[in-house]
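Visitor: Please go over the structures that come below.
Bear in mind that the values in this text are calculations on the coordinates, not laboratory data. Bear in mind that the values here come from a model prediction, so they are computed numbers and not experimental data.
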Structure 1
Amino acid sequence: MSWRGHFWTLGPFLRHNLLPPRVPDWQRWRTSLEDRVVGTLDLSGRLTRGGASDTILVIVHGLGGSATSYYARRAALCASRAGIDSLRLNLRGADRSGVDYYHAGLTDDLEAALGSTALHAYKNVLLLGYSLGGNMMLRYLAGNPDPRVRAAATVCSPIDLKPSARAIDRPRGVFYRRHVLAGLKDIYRNVAARREVPLPVREASRIGTFEEWDERVIAPRHGFAGAEDYWARTSACNVLGDIGTPTLFVATERDPMVGIDTVRPWLQNATTLRRIVTHQGGHVGFPRKVDLGLGTEGTVEDQIIQWMLAPT
């Protein structure tokens, strides 16, 4: 793995946290849905309205992230520049105030967000999923997506969860693994404060790999036989051919968290997707001048949004 991949993964994260960029004005957004296990669930997010747009960009964060993640804020700013509204969605539990936690294939949250009263007036919906949020978004698109969804894009998304988890569970992935698991454990602690959970918090806090987390925390809550069953049933690589929505898939050769070797074999046959693999960038972080070859200009998000807005 090139050092540049680590630089473009960590650099934007540190820069945006030390010097947070301006974000467009937003208001709190909430909706609810019914879950057969825990009952009524509340979802939250940050909604930016421009005033006259009939198009909204719905932004789905990655594993351990939230609506306040730097890349979600960056996408909202780019949407504002393009003259459209945006919703930075918190998947269940991500805002630390919920009674449940999400997984890679749980499309119910996205479906509930698009069906919320606040989004009823929009004629066009664009979807942008980062990392694991992109896997979930792809699975949503392979089902019965809202007919208003005009286009979608994913950035650095693991679509074959087993090799992705096994790779980051290796010793060289320890820094990223600990960071993401810390976020997941924080979500879990907050859920445990409100209802019974499958594993005592003290035991969950000692988990050190994604495989063990998925085996002992995700699988029992969401009805999977174990980690491998969860990975097999929720990996988007198995349903790419069912996607009819114009969809852009952006990956990088140097991603230290989602190895390109876990993605490339599936992309070769995913003829319904517009596939871009760049030599620059890291995990959801890219040089400002990187060119995706879409005939557009600006940051990665600027280019993606312009592509999604272009006539099909």
Structure 2
Amino acid sequence: MRRKSSMARRPAFPGKQPALSATTGQSAISVTRFSPVIAKNEPYIAKMRGEDAVVVLFQLLDHPAHEFKLDGRLERPAAAPKGTLNIVDLRIGDACGRLLNPVDTLMFHIPIAALTEQSDIEHVDPLRAPDPWMTVDPVVQRLAPLLVDALSGPEGASDSLLHDHMLLGLSAHFAHRYGGLRRRSRLLRGGLTPRQEQRAKEMLAADIAQVPSISEIARECSLSPDHFARAFKVSTGVTPSSWFQERRIARAKALLHDSSLSLAEIAQVCGFTDQSHFSRQFSRQTGESPLLWRRSRN
């Protein structure tokens, strides 16, 4: 089964900016970077429809004081410093912000079903930020630069497995830290069974240029995506994205050594966005550029 790019558009977000998404069965967790152009003396109205979901807002820059309505009730939040977050529960109703100054925000859209449909989740309370508009979360602070990079260019689609892993992990983090998530104790805390590990590796290695989603592999293993990702690392010592990247680089090495394909052709065969992306990833893994690696071994 070939997978569509993880770059998608989410109608729940204000504006039309690209988003990254990760499927969790029948639902999808997504993130976008919201940085609208705001004309002087002309307020920008950002709207999100009410639905069975929450939106986590993480500030990439200081967020000025503004008017905010949830289900028609007016709030006037104080300025939110860079690196803080808030959680908007869209089950309460429509949300609307009236913005007069530039903002730059990561917006995580998390359907409640994306949490409750996972088989190892026993209970999640409504998600609440302990200090609205001012909550500091070190986990999000560390991962935000990676998500910003992924949203800023075409390379985002090529590292879809890594972004699946980050989004699934962050959704579990939000549910645990802000919703008191409890997992079923009866589930095994070890790794994959031999059959599950073999099937997962078969799917990851089947097409080095088109990686399946964590959700697809987890379904084959009869596990939730979050449980699968944790169990895969227990069994192999690395995340699914790292394991796949190692196979991709191994394939590239074989082509560099045994074929006359150009670097651009190898990049295409191995599923990299372009030659530049291939060179960066190869150098990061091996400490050498593809060209130097080829010259030293041929």
Structure 3
Amino acid sequence: MHRVFDLLDSRVGHRYAALNLVHAGGVVSCVARGFDRQRMSEAWHAAGLQPLDRLTPRLLAQPGTAAALDSDDPELAGAVSAPFRAFMRAFDMERMAGIALPVPHTACTALLYTNRSRTDPRFTAAELEWLGHLAAHLTEALLVNRLWHRAGPAPAADAALTCPQGWLLYPDDRFARLWQRWGTMHPELRHPRVPLTWLQAGGAELRDGTQRWMVHVVPLDEGFRIEVVAAGETPGPRLTPRERQVADLYARGFSHKEIGRELGIAPNTVRVHVSRCFDKLQVRSRSELRRQLPPPAAPGSGPP
């Protein structure tokens, strides 16, 4: 993402830049440059500014098309918008421009913002057009984050990536929905940042009436992966339905050829599935695989 910010700065000079991922209208992740995210996030929520935001709804209504908003624009005039103007003034970002893009393979939308001071020139039509050309680079950066999210052992369930300070960088769809839900119950989760206590303790437990979730913090080279499982589930790699079918049959003694005939797939494809099951479950033999799996659910009987 910082390469995108560098490109943005080289062509559209700005004081600040931010990329927010939103789900159902609420921010669930934030990558930023040039300002204090924590202070800004706290001020935003304390003033209840989301209903007063005029730029974001416009961007969401026209994905891929850049737009700008200045603090002295007519749509921000009047007493109702005074808190929003005060917020822009307090953070020296009275000229705003942005663009919205759907995040591939998710229900999230990426919002890229660039900001200038009141003493800077307004954003020109040419600059907004160039911001639209930046969309391809932004999409590539989001896909890179998605690949990083999927790298290594598969997460147990709902998951997100954070930077070393705990700011959410990339949430998957289910995590985004949970984060929005938790934010209505826990004020400290209304910001796109994982509490430091989670990072220090290696996780946390969250409750919502009779529902309970276990949060697991997995250290990465450049941050953390946050995994969430419903209470009672065992955190760890999950097999796909097809991998589970293959694993059940293989653990019961079927050969690659027999499994292929049973499931209607090629023996080489069976070998690939078995290899992935071994990697995910960190086993090295048929007997170890058998011990890792619950009672088999696949039809058919094993060989004599």
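Visitor: Compute Kirkwood radius over Cα pairs in Å for each of 1, 2, 3 and report the one that scores greatest. Write out the running numbers ahead of the final one.
Guide: Working: 1: 19.4; 2: 20.7; 3: 21.9.
Going through 1, 2, 3 one by one, Kirkwood radius over Cα pairs in Å is largest in 3.
Visitor: Consider the structures 1, 2, 3: one of them gives 18, 16, 14 for semi-axes √(5λ) of the Cα gyration tensor in Å, for residues 56-159 alone as calculated from the coordinates. Say which. Show your work: numbers first, answer last.
Guide: Working: 1: 18, 16, 14; 2: 23, 21, 13; 3: 32, 16, 12.
Working through the options, I get structure 1.
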